Structure P
Amino acid sequence: MIVNNPTKQTPAAEISGADARRERAIRIVRDAAYAALLAAGAAQRTTDLARAVAERCGLAADESGVSLVAPLVRMVLDRDPAFAHTARQWNLAAREGKGQVDRRRPIERTIEELIQQIGQPVAAHEVAPLVAAIYGRDADYYAAMIERVAPTRQQFFVAPFGRVGLSRWLLDLTSDEPVEVELDNFEAPAELARAHAAAAKLDGGPDAWRSPLEYAQAIIAAADEPLSNRALSYLVWERWRDIEPLALFNDLLVTDPEALRPGPLWESAHAREADRGAIRELAARPELAQSALAAAAPVAAVVAPPAPPQTVGDEDLEQVYDYMSRDLRTYRLSEILQEVLESFPGSRTYAAMRDVLKDRMRADPRFVWVGTERFRLDGTMPDGIDVLPPDLALDERVFVDAEGEPIDKLVPPDRWKHLLEEQIQEPLLQTIGDDDARPTGVPERVRIAVPMRHYVEGTLYVRHEDRPFFPLEPDFVSLVFILPDGNRQEVWLNNRLGLVYGLKEWYDAHLPWTGGVFTLEPTDQPDEYRLISTGEIEPALEIPMERLQALLQLRAAAESETLPLTAVLTRLLKGQSGGIPFARLFEELNVVRRSRRALVASVLSSHRGFQQKLDQPGVWFYDERRAEKASRKSGRPKRIREYDEEDVLEDE
């Protein structure tokens, strides 16, 4: 298994000031959690572990203090493979991987590596269970072995209280000359430079101190950051060449055990207080903690059992269900993972936990998947998002004459008047139930011009060509529109209908009845969009209020008098001497009656009274002279003659 090595230090030149303090605070929380789990000998609930961490770090361990530090503990441990999180409990990954590594490795080598991972002297009974997890025998057997070999093997030493340390932590004095001793002990000059900087603050130099222990304690007290044991011992050795590094280490540990940190490092009281302040700051500001964790330098890896695979059990699902039952709304998986299952984005286990949880929730009928990583409880979906509002439905009625023949005849496109085939392809006219466009890719943004009927319903129609802009599954998708004022508006996309519901309140506050325009742009979240509104009005859809009132009156008359489409178009165009552009005519018609584009084109083409301006193709008007002439010729004004383009040209 691979776990973090707490002894790895970031070079001082790379970080400084507040950033260095925060990185150190993260390591302290990590080390405190590791030590607490090691001492406990078993998995711990997050609350219990957070309390132990708070006590070890000198923080408030009451209920409020623990609730503040617990999220930070979760974030720190969740990204560190030295820890395993199973069934809402934390454990050391080294305890979870029995049989996962090569048991042929020498036991003493494994013991040495595990103690190096711990980073400071450790009791035999604490490290023995980690060895047992690898080799499979009883932990007591290995505890007795460690106690037996530690005093006799050169790679170990025995510290106060019977704890076992590593000789590599002590100053190597096999050479006599300072230059050679320095080369034997230090690979990075910065390690020794920090100790020299602390010693330079002392008054009187080494000669002012009566003993190696007092001098070492003074250097520690003067240091603003932790010092390695070898660097501290080297400065003492420069003054007292006859010191015993092990004796100095043991004396420091007995006189001030709180100063020792994994590494092993020695840290002053004022530096420890500054660290506590940094921990409190990170605990109070989760976003800062996330940033600090992301910026923290990766640590070296050592051999250890692999963390177990991530699972979501039935008990976990029950906790998720209870959590969502408290507030019947839409939930993101990220929120559920953090608040219920204690897994955080960016951690090593997050992606696996997210995928497993998503699969379990989609398979459980109590939960409804509503797109990307969003879920709701079954039975809590908003009303109305599964039906087409009646006012948006196409009017498919067939109006017939006295002889039972259709008045509004559908004719093939090759009989349509000039340019109508192009005019009906205008994107603004592609409406729900009458859209023959095809997507050509994923749009970078989508421009929405709101017709009156959608304004009234608080909906928007997603044209076929824009469908890839939004998630294509499931049938009902929860989306968030970030409004211009920064507020977040949940809306619902019905993929079967291509309708977005839930915008009525915003329409009423910010758009005119007809022609209001806004743009949607994607954000870095796949189900969130930024709504941009500049006050633009779409001219093709803009209908003045006076005209709109007249259209609504015509709508009522068309229903009461059961007017066919031909009669409705006639009334729309009569009196409009300047003509109406086709898109505007189609929108006015849809205020009165929802009609298909092809039928509108057919009626315009089948009746001589409907004409386009020669100098403005696409602008339609009603020519009463031609209409009357056509009626006299046919003798049956209500019947629709087949349109003959050449006949009209002759009339011209």
Structure Q
Amino acid sequence: MTEYSGIRGTRVKYLSSDPTLDTSTEGQVWYNSTEGTLKSLVQIKAWSSGGNMPTATSNNGSATQGTQTASLSFGGGNTLPQTVEYNGFSWTASDNLGTPRYVISGAGVQTAALGFGGYTLSPNAFTTATEEYDGSSWTAGGALPSARANMGANGTQTAAIAVGGYPLSPANVTEEYNGSSWTAGGAYPIALQDVSIAGPQTAALGAGGILPGAPTGAQTIITNYDGTSWTVVSGTIPNGQNRAAYAGTQTHAVVFGGNTNASGPPNGVVTTATNEWDGSTFAITANMATARQSYAGAGTATAAIGFAGDKNPGASDDTEEYNSNLNAITQAVWSAGGNVNTAIDIAAGAGGSVNAGLKFSGGPPNTAATEEYNGSAWTSVNNMNTARRGVMGTGVQTSAVAIGGYEATNSNKTEEYDGTNWTAVTVVPSTLSSATAFGIQTAAVIAGGNSPLGWVQTTLEYDGTNYSSGGTMPATTGAQHQGSAGTLTAGLVFGGYIPPSALGVTTASYDGSSWSAENNMLISRYTSGSGTQTAALAPGGYQNANPLNPGAGFTLACEQYDGTSWSNTCNNNITRGYQINQNRASNAPGTTGLVFGGSAYPAPGNINSSEEFTGGISVTTASTLTTS
């Protein structure tokens, strides 16, 4: 006898509380009897805006294996030789292509990319040129067997794949690059151009495309490549997307934007559509904000990026990022705080939380002014004993220490604050300014800085009474205006200035006796810092002026450190240099912060504003199902 469950299916689970919300629960539906709601756990899929490209362009190439925080764009209709790198929030110019061109194809990652084929304007011709990028410059590689553009492409710098293209007869060839030369691979099932290729050379996915030359219709074909031959896969890509961007692998990919008009380009309809491939089926998912075709992409099926493009008409400078996960994400944000009473540059600070900040010293002109912050307003309190700037400050609002700095010359003074008064105490063994300090009043570290003998990479430790020598900093670590975080036995320094002309990108950790090199920041700069060794924050500051980008100066960019690597978070609202960022003893270090003061850019002058940081939160949340 057939059971009811076999005919109607099993019933929805009846639970008094939600089950564990993780990948094992994804797709399940249950009734929460306590809340009286029908619920499910589903992927949240959405596009968001990234930093705009320096110049609007289309028909550009990319390092297709790149990521949302390390992408590369090269060539393009309005930027023929230009190469730009993306760090998750902004694009920076790098070395130009040796052969300026557009409709160029690409492969690899930001530090090991490949660009090949395309169309040049001087002379007007298709090209066989292949170039390799090492993260800073391009060099010639092995030429393509035939000059063409509009190829589908992917893979790595030493194992790339190129499919079809125009002009090419027949246009169903597959060619493979081994790091020095191209050789023939398995023939594609149909002659195409502008096909989307996801995945590596030995396990690629092909989807969509158009017939080369005079387009007679968009194609919906889906194929798999095993490194030797292509196999047609059951199913189709919706609308036959072509001239799209793409990301992912053979078993999980996304194809986004492009052209879906059956008449084909150049006069077809561009789209915002995103289609996600799960290994067997394409399904329509979240739309992009800007419809476009003939542009570049990178990333994975759950974290993709698309940039530039032809909006038909007009080129785009837009960057968009796609994310798909189980979590509901509250984005990080900087919000306005209270204004300081004395707008001053190169000040020092201390504080345990955004509701208990402390600001002191600064200049020029040098000041002894001290102010306390309660989370909404700054109040002037008793001055320091000696006016100066470039002071190293650390501790909390009721127990801070001010070390060294600059008077008419470098200072060796130390003062301690008890929440009411400043008291002069032990002098510093050497006169220092523009160093960084972290820790508490009775266990502080002073690292690097400027002395009468020049910049130093020494470490001093302060126990509340005396100074002693600590470990020598790594040679590549910035010596002045560094950011810092943490404690005497678990400290962190990052960025800064290394005379005579370099801005630092390095990070180093301190264990109470010795320093260890850690992963670099994403941007080299002066910056401030807060948090702990495993949860630090580096907001704004002065960014390295790239010779190819001479306008670079103060930056809004903010980075977070998780104990292993740096990642981007939301930008500051105001560009400011030599600002102070304090939050040394929060219950959630790195997730909150307070920035105040600094120097303005581009207009001269000092800033009296403050900003408060609230970090982003990612929470796995079940969706409530409703009927309509």
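When helix-only ellipticity at 222 nm (-39500 (n - 2.57) for each DSSP H run of 4 or more, over all residues; to 500) is calculated, the result is 0; to which of the structures P, Q does this value belong?
Q
If Rg and Dmax of the Cα atoms in Å is calculated from each of P, Q, which structure is the one that comes out at 39.2, 130? Source structure: P.
FYI, it's all coordinate maths here, none of it is from the lab. Note that the structure is a prediction, hence the values are computed from the model and not measured.
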